[in-house]
Structure 1
Amino acid sequence: MSTDFKLSCVLFDLDGTLVDTAPDLISCLNRALQIHGFNTVSPESVKPFISFGAAAMIKQSLTSSDELLKANILETMLTHYQNNIAEHTVFFNGMTETLAAIEMQGLKWGVVTNKRERFTNPLMKALKLTERAACIVSGDTTTNAKPHPEPMLAACKQAAVNPLECVYIGDAKHDITAGKTVQMKTGVALYGYINPSDAPETWGADALIESPQHISNWITSLSCH
């Protein structure tokens with residue numbers, strides 16, 4: 001680690017990193033599948049695909065190659081999700097304490113997600129996080145989504161921080177790529193929606209994070225350098 005690293009802001013991916021949205025997303029997927037005459041799927045079979053969006057979850061759930069059918073199921077799923085945005089969504093165990101610890105240290109924190117604003121903003125509001133976050137950047141806030149660096153730079157601009165003074169924590173390879181491109185320190189949320197075929201240790205992150213509690217330890221160690 002560089003001895004002159006100054007930490008100003010901790011940035012999080014949303015789904016699978018800051019909060020556990022899987023119960024709501026999978027519930028809405030299964031509701032949509034049933035409405036269109038298909039069997040429901042097990043949470044385990046689709047959870048690793050959440051980081052890649054609802055369309056990827058649907059593709060994983062169907063053997064059909066009918067693109068119009070998939071589009072119709074997607075629309076049904078997203079409408080249900082928008083209307084039930086935080087019915088079962090919870091913070092990962094230890095995350096509320098981690099956010100409080102970040103704030104107590106006088107650090108800023110924010111969210112950079114590929115989730116669209118129509119879902120991100122109501123979810124952040126439902127979890128009472130909107131006023132606390134220094135920045136909220138969604139997949140359609142900027143022209144390009146992660147792994148493109150544009151959302152990362154937009155977040156820094158919103159939070160009025162330098163990317164070199166930020167860490168970014170996410171549970172997908174595109175999160176780490178996006179953070180590294182703008183020279184942020186990066187951490188993989190191993191407790192998130194990692195696909196069994198993934199190899200997070202090869203993504204080039206600065207830390208592999210086992211739990212939200214580990215985040216506090218990691219950023220404390222960074223701040224001490």
Structure 2
Amino acid sequence: MSESVSPASKHSRTAHARVHFGIRCRLPLRDLRLSKRNLIYKTGRGNYLFKDKWLRSNRRLWASHKKRCLLNYDLSMAYFKRLSHEDFNNALERLLANFAQLQPVYDLREFDGVQGVYMMILDKYCQIYVGKACGKHGIKHRILRHWHNAVPLDRLLSGEPEESIMPIDAFRALDTTRIYAATASTAANAGSLERALADAVPNCYSLNRTKAGDLTGGLHEAIQHRRTRSLL
């Protein structure tokens with residue numbers, strides 16, 4: 001049975017490949033969508049991936065932290081199911097009307113090396129992620145990083161399990177069902193548009209975990225401006 005995810009998605013002739021927004025995805029279909037099974041990444045040797053020292057050096061916390069991450073997954077999935085798809089689409093239509101420079105993307109290869117702002121739509125979950133791409137790689141490269149990045153165990157949560165917004169990088173390629181993008185002539189213009197667009201997305205539909213735009217303070221500033229929502 002064929003599956004239709006978006007106008008840019010189609011089955012390829014091989015069992016373990018799929019073309020999605022012009023990009024060939026070679027993983028098994030079960031690994032191209034987020035599930036509880038693939039939420040927590042382990043290396044080929046069965047090791048967790050860590051970003052920060054606080055959890056990596058405290059092995060006794062690993063089991064409890066993993067349990068908290070899985071609780072956040074369950075609460076998030078229940079939260080997504082409570083959202084109205086009709087209200088979500090109406091909110092998205094208002095965004096597109098207010099930001100007319102955003103255009104639908106059907107083939108990411110056309111945005112190789114193109115800098116600007118992008119909006120990833122996850123229709124199943126009624127969620128939106130807003131990001132920007134500056135520098136030589138551009139929008140295509142940035143979105144592929146979202147699809148292919150493995151989230152370290154210590155970055156799955158942003159706050160308590162009952163309030164943490166799931167990271168966009170935890171979702172998989174086929175979870176993104178629509179993409180919109182706007183080019184920007186300078187990094188400053190991209191940052192301004194990203195901030196305005198992210199602020200316009202209602203919190204209940206937003207996967208942005210901190211304020212958009214340039215965060216010169218790095219992780220400290222991101223934590224300071226952390227966004228949360230009640231999942232209960």
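Work out relative contact order in percent (Cα under 8 Å, 6 or more apart) for each of structures 1, 2, then name the structure with the largest result.
Top value of relative contact order in percent (Cα under 8 Å, 6 or more apart), among 1, 2, belongs to structure 1.
Given a value of 114 for volume of the Cα convex hull per residue in Å³, point me to the structure among 1, 2 it was derived from.
The read-out was computed on structure 1.
Quick check: -12500 is what I get for helix-only ellipticity at 222 nm (-39500 (n - 2.57) for each DSSP H run of 4 or more, over all residues; to 500), calculated from one of 1, 2. Which structure matches?
Among 1, 2, the structure yielding -12500 for helix-only ellipticity at 222 nm (-39500 (n - 2.57) for each DSSP H run of 4 or more, over all residues; to 500) is 1.
When distance in nm of label points 7 Å out along Cα→Cβ at positions 32 and 64 is calculated for each of the structures 1, 2, which structure yields the highest value?
Result for distance in nm of label points 7 Å out along Cα→Cβ at positions 32 and 64 over 1, 2: largest is 2.
Bear in mind that the values in this text are calculations on the coordinates, not laboratory data. On a predicted model such as this, the values are computed, not experimentally measured, just so you know. Cβ atoms are built from the backbone, for glycine too; each structure is taken alone.
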